[in-house]
Structure P
Amino acid sequence: MIKKAIIFMFLFASMINVGYAKKDVFTKEQRAEIEKMVEEVLINDPSIFVRVVEKIKQNEENERVKKQSEKISANLERFDAEHDPFLGKDGKDVVYIYHFFDYNCGYCKVMSKTILEMAEKLENVKIVMKETPIFGEDSEYAARAGLYANQKGKFKEFYKEMMSTKARANEETVSRISKNIGLNVKEMKKFVDSKEAKDSISQNTSLAIDVEIQSLPTTMIGQKLFPGALSYDEMAKLVSEYKEFLKKENK
């Protein structure tokens, strides 16, 4: 069986390398014999096919991650925008974390607890909050309002309230929460409609597209993207590992 599997893989590789589609590669009889052998091998040991498919998928994923890493490196300067709010600490030796989120994203709401806990507990960590609305005009409105709250020094309160409410993040919810945390609602609405607000959010969404962020929430630590709602323990471990990596790099 092992011998046949080896022959099968050799013939399969040969067909790929020389172009199986060409009629003059094998005779009709040879092709029939190869197909019979392939069928026999797969029937007797289907796991061969499964392993081949898994290997192909892994190679494709590795290639995707490699290309994505190259795109991140090419766009590093765009991750640090003046309009972005941040949570945690600021300073020379902080570890930067970039968090892409939407106020109408259920998993983003789940992860908001992790983000707030990290900002409180972890030392030397700066969490840059990338407002990335993907769920329509309501999300766009809320994202712009988040930038206004940041300008007024109220982003943390705004983020916490927006992520804890069960109501959809829309103009009504944004106005109610803005008023509750002491923001000028009339002034906020004016800012939301401004070119500055629209351009700032457009920069974030454009960046997310260019580095091929495929879902929210997505968090970047050390030029690596981690999709999904990560727990505090998962995030703390990733940050710790990255700090150790930086220590080795700086030796």
Structure Q
Amino acid sequence: IILGATKPTISVKSDLDIISPNADGFKDSVKFSLKVSAFNKIKSWSLKIIRIGPKIERTFAGLGNPPETVSWFGEKDDKKPLPDRQYSYTFEVDDEAGNRVSSLLKPITIDTTKPQIQVVVQPNIFSPNGDGYKDEASFALSYKDKSPAARWKLEIENGKKKVIKKFDGEGSLPVALTWDGKDEDGRTLKDGIYNYLLSAEDTVGNKMITFRQTFKIDNTPPEVRLSADPILFSPNADGEKDTATFLLE
């Protein structure tokens, strides 16, 4: 029996699949847990971050047994930050008997990009007066990002930028929201110009908010005045007041 031929057993696991190393204090780094079980003494170890190509961007290495954990903040070996994209990592160990064992490549993604979000209201002038015509407004929402949405919020403000209605949720954004023109207390809003804006945060803490856009509530019917000149006329073809002129104002 050749005892030296027994290879070490290793494992590596990350606590996150996506990180956002932008120094905001949320998911700025990933922690790799390293485990080794070996009959022979461990000579050296390494943990490598690899870009498709392949190109080794970051190497953690040492002699003897590896530490239990290694933290990575998305930097290269020269400490410069790596760009947003998917990378892979692998753990490798050599023992003193010359046995080498490597883990399978596993993915890890850097995402520091804010989500792309958009909201549009139709119609941008509506009248929630219960007459069955343009009583509601529909907001179309869109979200695009490498990371899934964690939470979102659509706010409606009055002219003083005070929030009078809010829609929010966790996870994916709805494709559309319908609003009946009422505030949080169920009261129909007065005629006027209002703002709306959408904000969203992805699962690694990148946040985005849209610019304020406006729409109008108009429940007031138009005033129309009709007058005739002359008030009395006689269409008898005698040439005297045979016609009347109607004025619409």
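When mean count of other Cβ atoms within 10 Å over residues 141-148 is computed for each of P, Q, the one that comes out at 25.0 is P. Ranked by distance in nm of label points 7 Å out along Cα→Cβ at positions 117 and 149, structures P, Q are led by P, which has the greatest value. A value of 7.5 was computed for distance in nm of label points 7 Å out along Cα→Cβ at positions 101 and 125; which of P, Q is the source structure? Derived from the structure labelled Q.
For which of P, Q does distance in nm of label points 7 Å out along Cα→Cβ at positions 77 and 181, calculated from the coordinates, equal 6.7? It traces back to Q. 11.9 is what came out when mean count of other Cβ atoms within 10 Å over residues 29-36 was calculated for one structure; which of P, Q is it? So the calculation was done on P. For which of P, Q does helix-only ellipticity at 222 nm (-39500 (n - 2.57) for each DSSP H run of 4 or more, over all residues; to 500), calculated from the coordinates, equal -20500? Value -20500 for helix-only ellipticity at 222 nm (-39500 (n - 2.57) for each DSSP H run of 4 or more, over all residues; to 500) corresponds to P out of P, Q. For relative contact order in percent (Cα under 8 Å, 6 or more apart), the highest value in the series P, Q is held by structure P.
Out of P, Q, which structure matches 73, 16, 14 when semi-axes √(5λ) of the Cα gyration tensor in Å is calculated?
Working: P: 51, 21, 17; Q: 73, 16, 14.
Working through the options, I get structure Q.
When distance in nm of label points 7 Å out along Cα→Cβ at positions 53 and 93 is computed for each of P, Q, the one that comes out at 2.9 is Q. Looking across P, Q, the calculation of distance in nm of label points 7 Å out along Cα→Cβ at positions 69 and 237 that yields 10.5 traces back to Q.
Every number in this text was worked out from the coordinates using simple rules, so none of it is lab data. Everything numeric here is computed off the predicted structure, so don't read it as measured data. Cβ atoms are built from the backbone, for glycine too; each structure is taken alone.
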